[in-house]
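Next up, some structures in structure tokens.
Any read-out appearing in this document is the output of simple, stated calculations on the displayed coordinates, not a laboratory observation. Keep in mind that this is a model prediction, so the values were computed, not measured. Cβ atoms are built from the backbone, for glycine too; each structure is taken alone.
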Structure I
Amino acid sequence: MFIRFITTGGTIDKIYFDALSQFEVGESQVEHILKEGLVQFDYEIVPLLQKDSLEMTDADRAELRGYIERDDASFYVITHGTDTMADTAEALQGLGDKTIVLTGALTPARFRTTDAIFNVGMAVAAVQVSAPGVYIAMSGQVFAAGEVRKNRAANRFESL
């Protein structure tokens, strides 16, 4: 099994700057999560973007889609900010026999209490057992693209 991880930024990779009382997207944490998880499959991590998802544009989504279209892998896990993750998932539909799972975190992976590790693990499992298509692995569930939204008030993902 080979999984291509594509990092695009988002809360999962955010760094908190205490003196400034703000967050910035930093280095991807996926490598650390996979190493600490002692994974036993082949993978490569491609840092494509480093943005908060509120800054993601249609051009960014087209760049991501184009990368996957041209790439020879079959299984992808994409880390992405949660605010526009559902939009990106919809933009990636229709890529043939590729299985794509987007995930992220509601709190940065660097925090002691974070959902990042669980979400990445879920995405890895989902990409291995799901039929070709596009999915989101968040909030302890796997959702098909186009059938999910982020409920900001409840701070979770849910079916439409």
Structure II
Amino acid sequence: MEKIPMTASGYAALETEIRHLKAIERPAVIKAIAEARAHGDLSENAEYHSAKERQSFIEGRVMELEDKLSRAQVIDVAKLSGKVVKFGATVTLIDEDTEQKAKYQIVGDLEADFAKGRISISSPLARALIGKTVGDTVEVNTPSGGRSYEVTKVEFK
């Protein structure tokens, strides 16, 4: 069984989503199914079929999240340190072509959110950064072409 690396905050977010699905979404969809059943003929009842589809989605998502949590390898970033880029590191980069600064934290696949500066450990940029130190240059092939970045800061917070 393959372990899934994630931060403590990512683990907590998944637990919160499961609790929400079980405590709020599941009872709401059960109520919607009961109300739709009360309307009679189920073969032509769009509300019933919609509620059943929603129930199927919720149950599938709960099972998926429980599987991910059972295989989670929680890494406490606060306990990490060093000068080498690894999982959990927050890395400040400078694009060597545009001179723009960027800051990314390397996190698990399930918690990645590029808009919030959190990139997946399996992304091309994160894979290129792993093992690098301040002053190193990385070449990354992106959908918009090759990019070159210089690592200017590595921190764990």
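What to note about this one:
- Taking Rg/Rh (Cα atoms, Kirkwood Rh) as the criterion, the highest value among I, II goes to II.
- Answer label among I, II for the case where helix-only ellipticity at 222 nm (-39500 (n - 2.57) for each DSSP H run of 4 or more, over all residues; to 500), calculated from the coordinates, equals -12000: II
- Identity of the structure behind 0.70 (criterion: FRET efficiency 1/(1 + (r/R0)^6) of positions 62 and 142 (r between Cβ atoms, R0 = 41 Å, to 0.05), calculated), options I, II: II
- Answer label among I, II for the case where FRET efficiency 1/(1 + (r/R0)^6) of positions 46 and 94 (r between Cβ atoms, R0 = 30 Å, to 0.05), calculated from the coordinates, equals 0.90: I
- At a computed 1.1 (distance in nm of label points 7 Å out along Cα→Cβ at positions 6 and 102), which of I, II: I
- Comparison of I, II by FRET efficiency 1/(1 + (r/R0)^6) of positions 38 and 126 (r between Cβ atoms, R0 = 30 Å, to 0.05) - largest value held by: I
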